[in-house]
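The following blocks contain the structures, represented as structure tokens.
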Structure 1
Amino acid sequence: MWSPEEIRARLNLNAGLAAKALGSFIADGNRSAGTEGMVLGLSGGVDSALSAVLATRALGADKVHAFILPYRESSPDSRADAEAVAEEFGFAARVIDISPMVDAYFDANEADADNVRRGNLMARVRMSVLFDQAKRLGCLVLGTSNKTEILLGYSTIFGDNASSLNPLGDLYKQQVWRLAEHLGVPERVVSKQPSADLWPGQTDEAELGFSYATADEVLYLMFDQGLTVDEVVDSGYPEEAVRRIDDLERRNRYKRRLMLIARLSDSAINLDREIPRD
């Protein structure tokens, strides 16, 4: 049976090798698509900072177009941290306030919407802006969601989990921290409490009900090693957290799938084959 110490050792990242591989991934994606670079949303958090730094190293700072997309209730610290990352690594960062877009819908139609619905729309509006800017600039949209968030469904479908390519999708959260630290992302960004900044005082771990460290290790055992819930609990993890993580992973699998198309032919899109391109 796996012990927590063994799992932590397994999750230890060769940061130098990972940086080279992910840089090649971004460069190859840009070259095969024939695009002019990458557009991404820069939130002030470690995930978007890491994606931006990887793209800058792979393509050059002039090929990275970051957008800071605050809502009126967003923390000023988030913008300051995003601007600090852009200044540190020399890429451009433009601020576009999404408040008028979000408020126009809710004020006129759904004034009693709760924080979750408002946060979901913010995520989708941000991604709409990014895809529009990508069209304007002839770029791809670079993803910023990590493996932990994706497996837990802690993302908004067609919002922050929508992108043209995602260099972080196979990195657990603690691996993101390790790689960001290795690449020189400012310490204040690496060490800050993770938050989607969707409403004042919101933090990821408080909303989820467990720490990222626990989530990473439990998901590694279930997703990478194929252990059952009972086997994970027997490995020394708290049963309540394990069952909640398992429930989130199961209920949110639909977010990881492309559109589901009804089959009528022998070659349905997303079900049978892809057209060779490389």
Structure 2
Amino acid sequence: MRAFWFYLAYPLLYFISLLPFWMLYGLSDFFYVVLKLSGYRKKVVLTNLRKSFPSKSDLEIMQISNQYFKYLCDLILETIKTMTLSAEQAKKRCVFHNPQWLDKLYTDGKSIIVLMGHYGNWEWAGPSFSLNTKFQLVVIYRPLSNPYFENMTVKMRTRHGTKITAVNSTLRDMVANRKSITATAFVADQTATPENAYWTTFLNQDTAVFTGPEKLAKKFDYPVVYMNVKRIKRGYYEVFPELLFMQPKETNENEILETFTKRLEKEITLNPEIWLWSHRRWKHKRH
């Protein structure tokens, strides 16, 4: 049955990926109307926004919610577009700002840990990084349960040189690749299980944060880089790497996690509509 749904959906998805951008965003506008009428996760989004921004009025919250759902439709179709996105389009649509210090880290033979959030188009940020730096990018991800869609997703994410590693294999792969110069990337703002989390305040709420990225950064002493994805206008992004910690082993416990969380929070506060508000980020409570 899983194969049936995949082979039913794949031709449509591939056709969508071939659409010119003006038509892609026209389709996105249509999907936005459908999504709004369906009421998809409206309650989740509004609850998340109200708790995150208690000082904002109901009108402001509704405006952000509408902007978010409009952006979500763009993001979904842009992600489908990666099936056929050329290297030239990837560089043009997601401009990577490569500072001298990042080149120097590579020249010095230093691998890095990359931290980012579900903010802006994180899917396009991967090809942008791979096409504009010498690092071998390795993205840590959670495999899909459907093997057919999983295979499709893997091909999409690795088209321009990026490698991906299942989260359960992260440590093993990092040890195996220790002699290579890599950039191991974590989209690190997902919901963590309370038992193995660092608890902090994020967007005005008690939040469980994954400890894995900090533990690995300290274990290997890889410099920690925050990857900031800015949406310039519809269909165009710019990526700005920021060095957070040069020597992770010298940091205090949870300092890396706290710094990343606050840095992401700052960006979300500036442009809240391009973060993943429909995700149930705060489903766990601090014991």
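Taken together, the values in this text are just the output of simple stated rules run on the coordinates, not laboratory data. All values derive from a computational prediction rather than experimental measurement. Cβ atoms are built from the backbone, for glycine too; each structure is taken alone.
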- Ranking 1, 2 by distance in nm of label points 7 Å out along Cα→Cβ at positions 205 and 221, the structure that comes out highest: 2
- Of the structures 1, 2, report the one carrying the highest value of mean count of other Cβ atoms within 10 Å over residues 117-124. 2
- Work out the source of 4.0 here, i.e. which of 1, 2 gives that when distance in nm of label points 7 Å out along Cα→Cβ at positions 5 and 197 is computed. 1
- Task: Could you tell me which structure in 1, 2 was used to calculate FRET efficiency 1/(1 + (r/R0)^6) of positions 13 and 53 (r between Cβ atoms, R0 = 41 Å, to 0.05) as 1.00?
- Result: 1
- Of the structures labelled 1, 2, which one yields 28, 23, 23 when semi-axes √(5λ) of the Cα gyration tensor in Å is computed from its coordinates? 1
